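Each in structure tokens, the structures are laid out below.
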Structure P
Amino acid sequence: MLENLTAINLALLGLAMFTAGFVDAIAGGGGLIQTPAMLLSFPDRNPVEVVATSKTAAFFGTTTAAIKYRKSIKTDPRLLLAMVFPAFIGAAIGAHLASRISSESYKSSIFFIMIAIFIYTLVKPELGKNHVEKYAPRKLMSIGAIAAFIIGFYDGLIGPGTGTMLMIALVAIMGFAFVGASAIAKVVNATTNLASIIVVGLTIGVMWKLGLVMGIANLAGGYAGSHMALKKGSGFVRIFYLIVTALLILRLGYSLYFE
């Protein structure tokens, strides 16, 4: 059995990975499901190794969702490139520092930012329904690059909620509709996952067999979630996004003040 898991534990972990892939493809935040599930399954393993294994599985779902979105939604390839490279660099730096520095202050700042953005999105029901041209293309790429680097760093350092934070940046700051934001977020998130996997795989190690097997479940969830988001539209994604963001706020708050 993979990594000494029983058949029941493996099945439950697979279910968690499918659900995470489904949620992540719609609004981000799948790490809120799969990361705790992985850590609970391997309490005696290096947490950095466990999270990197979780990202290995997530990479399949995120990539599948990105491909599904790209077939239906056309995004400026220059903007994608402007976000992908800084995101990869930020995630690589974050992953390199993950086992060396305390992440509490970083998590604290993210926690309060998330609350502010959640309230802002909640009181503005029109936000994210349609794409709004807020900036000239060059300025939009600059803003996207900065946001991608910061969020990429967070993903490498901590992880859960990265897709949701990308959605926040794309919708609230950059003016994208929710479905369009999901399409971009999946490409960037797949990049940050890949950077973390490479860095941790080379320095600490990854449970490759488990990650690949769980990746199949995550892939199925990612496909189903992206299909539903495209079918239901931005209004559905907005509601799903608010729910996931609220759960992320609760999870970060518990981690900061109760754990």
Structure Q
Amino acid sequence: MNEPGVQSLMDQETLDQRVRTGDAPDWVADHWHSFREGLLGERNGTSFPCFFGAESVRDGDPLYTAVPSTSDADALLTLRDRLLEYLDVYEDHSGRASLVTFFKPPAQPLSEREYHETLWHILQTLHLHDPAPWPDSIPTDPDDPHWEFCLGGEPMFPTCRAPFYEQRKSRYCPVGLEITFQPRALFESLSVTADTEAGQRARDVIQGRLEEYDGVCPHADLGDWGVEGDREWPQYMLSEDDAHAPSTCPITITRTHPKPAARLP
């Protein structure tokens, strides 16, 4: 961790120092400033809705990496390696250490549809090159309420910020794509899963603050893992315009392991 290079796994102090000393590319600095301001600032007189996320950034808990391309094979395979490294070290680093990934912005602006396609291309690539089998306890069908993206045998919840959000500013990033990966074990350690009273209270508070922060009703796709009728995958990148978002989950999951002649899609 904290090795030289834009794609190293960094703690927050190291990332901030590299940005301040000019040792990080401008696009990484832009992402860091936007991310920090988004989670620690206010909008409509309201703090960032997820108080767990805001507190973790304030306390320096997250780990970070930067990815110089959303499509280059080497860049995405290195992202896989950083995710696996993160899974090995995050519990020793902090009980609230999510992995925040900053992607180099595209040469030309992307549409909402293209950002959805980009996200699922990244997740599909990670799955195809996962060194661990898909967990037996997690279904392979994204239309199952117990489905969740997995890597290295660990179920996790990736959430995105992107430039196309005009109304839902809690998901807005003016720079480019950001994905924050949070293992399910992290939520369980904080006792904020849907099957706990504390988790339900946290959800109610967050959704109330979300409406105040964004100025619109919480998204209809927001839900809880494992609850009948709720689906996990649409929450990774909430739609701004339903016409531009996928109607079915655009990922193919298989338990076959290792993947036969896996190729980047």
Structure R
Amino acid sequence: MSRIADRFAALKREGRGALVTYLQAYDPDPATSLAILRGLPGAGADVIEIGVPFTDPMADGPSIQRAALRALKAGGTLSRVLAMVRDFRRGNAATPVVLMGYYNPILAYGIERFCTDAAASGVDGLIIVDVPPEEADEVEPQARAQGLDLIRLVAPTTDEARLPRVLAATSGFVYYVSIAGITGTRSASSASLAEAIPRIRRHTDLPVCIGFGIRTPQQAAEAARLADGAVVGTALVDTLAASLDEEGRARPETVRQVLDQVRGLAEAIRGEG
């Protein structure tokens, strides 16, 4: 059983949803980024999404775009992100790690080489935002051969005709994009989520996690109750950005502030807040 499947099975036995956290690798520098990454499981993250820095992140809002630019300036590359995952794995063999990003860096790296190196580094799944199932014939066989889950995005605009096709090509979990738009700009209503999740569940037994627009502990708890997990990204990226000094460098409290926010989200999802 993969780390992702194992983690969601364990959470189901516990009777609660997952907290899935997203942060951009190398933001604002490799040491701070790795320190946050290492602290996430202890703060309550059940699954970790690591953003791969890219110059043209079409699905990401202004906050994550700025994070990607900071990361690129700090030297973030796909090979260095894989090295960061290897460093993380030296101290944590259990927490699922998902890389989230775009196809261009993978193509430049070499698809077969990337999938082999990602699996060897301890990556469990991939979210490649700009590769729909219909265009995944190059990467999908290589990823599956290495045991990497391919996590697909399902949006409010994914219609009934296409939904089964997308879900049939998905493994690990389903990422439900709760709004028609970019990350961090607005939030979906509970009513719309309560309508959308059963529609997805009719076509798959995979866990469903809700992302895009979840900012507060209360929203995270509600999303984890309606689905199987809540993905929080922009809110964490904003906290990190607000902690930086005038030159964009981490302050002594940067790591603590991000991890404290994760603790608050985790406590809400677990009903401890």
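Here helix-only ellipticity at 222 nm (-39500 (n - 2.57) for each DSSP H run of 4 or more, over all residues; to 500) has been calculated and equals -11500, so which of P, Q, R was it run on? Working through the options, I get structure Q. Which structure, out of P, Q, R, was Cα extents along the principal axes in Å, for residues 82-217 alone derived from, given a value of 44, 31, 31? Structure P accounts for this read-out.
Throughout, read-outs are computed from the coordinates displayed, never taken from laboratory work. Keep in mind that what you see is a predicted model, and the values were worked out from it rather than measured.
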